[in-house]
Every structure is written in C-alpha cells, then in structure tokens.
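So, here's a batch of structures to check.
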Structure 1
Amino acid sequence: MPLYKDEEDDKEFARKLFNQTILHNKEFEASISERTKNWEVERIALMDILILKMALAELISFPNIPVKVSINEFIDISKDFSTPKSKQFVNGVIDKLAADYKEQGKIVKTGRGLVN
C-alpha cells in the first residue's frame, strides 16, 4: 500500500496537527488534568496523553472533520500504539473533553451536515 493517499495534503495535515497540538499544549494539559482527577498522572500512559492532545487539536483546528470521526480515529490509534486498556480510557476522556469543548464553543464545525 502507498504511504500517502495524497502526499501533499497528508503532509500539510500532519504539519497543522503537530503545530496546533504544540501551540495549545498548556490548554490541553489543563483540560486533560481536569477530566482525569481520579487518575494518578504517573499511571496514565504518555502515549495516551499525546493521543488526547492530538485529538483535541484536531477537534478544534479542523472544522471540516466531524467530531465522531476524530474521536473514532484516535481511539483506533490508541489500540495500535498504546496499552491494551488505552482504548477505553481514551474513549471516556475524549468523549467528556469533546462535550466540554462544544459547550465552551471551542469546537466549531462547518460544512454540509457539520454545522453545530
């Protein structure tokens, strides 16, 4: 299989996702910390934290990607790249964070069938 579907678009997507994740790092850390108060931070897999931050970046920075698509993609990523229990953890936390961000007006979707 080819590495890219559309090399230029895929690379631009990756650059933007990376940049937005870094740009909003402190905000995402605070949001994740708020939603994981019952968890000892040392016990949360670093990969799960990174996955959650990237998911939040995608949710707020890509108005044409539906929320459910973003959530499902990052749950799938957690299955492949993190611990056996990460799927449930990432799913639970990102669902709550997405609801928080929608309520705060941070997630704004545009396009056919995506307008909130």
Structure 2
Amino acid sequence: MKRRVDRLLSSGAITGFTARVEPSALGWTTEAYVELFCRGKTSPAEIGLAVARLPEVISACTITGEADALLHIRAKDVRHVEQVIERVAAEAFVVRTKSAIVLSRLIDDTPHAANAAPRAD
C-alpha cells in the first residue's frame, strides 16, 4: 500500500493530505445554511477565497436562482452562527444574506454518518 501511495504522490495524482475534524468534537452542533447575494460581477473565486478563511464554513457552492452562493456553516450555538454571518456580511462584495438554521437532519450522508451505528428499523 505504501509503495502505491508513494507512486501516486510522485506522479502528482495525490497532491496532499488533509485531516477531517468531526464538528461535534469541537462542540459545533448547530448548523445553518446561508445564501449570499453579491454585488455586480463578483467571481466565484473571490467568494471562495473569502469564505475559505472561516473554519465554520464547511462547504460553499455557487447556485442557481436569486442567490449567488450557498454556505453550510457549523457552529457551537445560534450566537456563534450569528457571528459567522456577521463576518461573511462584512465582506465588501456581500449585499445581503439569508439564512436558515437546521432543526434536525432527516437524511445524513456525510462521511462520519457512515461510521455511526445502523438504524433500528
């Protein structure tokens, strides 16, 4: 296995390694989705660079519809979510945000969910 990984590294197929932190291990059990509405011709790259600096933003994507981007946030509580939204809204390209706090997950296909105990049906 190590030789295969070494070959993939040397060929450039593997470009690096990362650690995935379970948000609940940090006490980040509150989730929210935040729509970003941006000025003029804000590029996806500009949005991505800005939100990548925030550890609470666990994913971000451009979307169709009125909003320009959608962020998925994990935080310790509603006040923490509010602080993250305030930091995002302070970016020069953000005109406004619209957020929704997750009450419960109905289906969870995140990688850590695969390691959870099977459901009792």
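Compare distance in nm of label points 7 Å out along Cα→Cβ at positions 14 and 86 across structures 1, 2 and report the one with the greatest value.
2
Can you spot which of 1, 2 the value 31 was calculated from, given it is relative contact order in percent (Cα under 8 Å, 6 or more apart)?
Corresponding structure: 2.
Comparing Cα Rg over 2.2 N^0.38 Å across 1, 2, which is largest?
When Cα Rg over 2.2 N^0.38 Å is computed for each of 1, 2, structure 2 gives the biggest number.
Quick check on the output: -22000 is helix-only ellipticity at 222 nm (-39500 (n - 2.57) for each DSSP H run of 4 or more, over all residues; to 500), derived from one of 1, 2. Which one produced it?
For helix-only ellipticity at 222 nm (-39500 (n - 2.57) for each DSSP H run of 4 or more, over all residues; to 500), the value -22000 is produced by structure 1.
We did not get these values from a lab; they are worked out from the coordinates using the rules stated. These numbers were taken from a predicted model, which means no experiment stands behind them. Cβ atoms are built from the backbone, for glycine too; each structure is taken alone.
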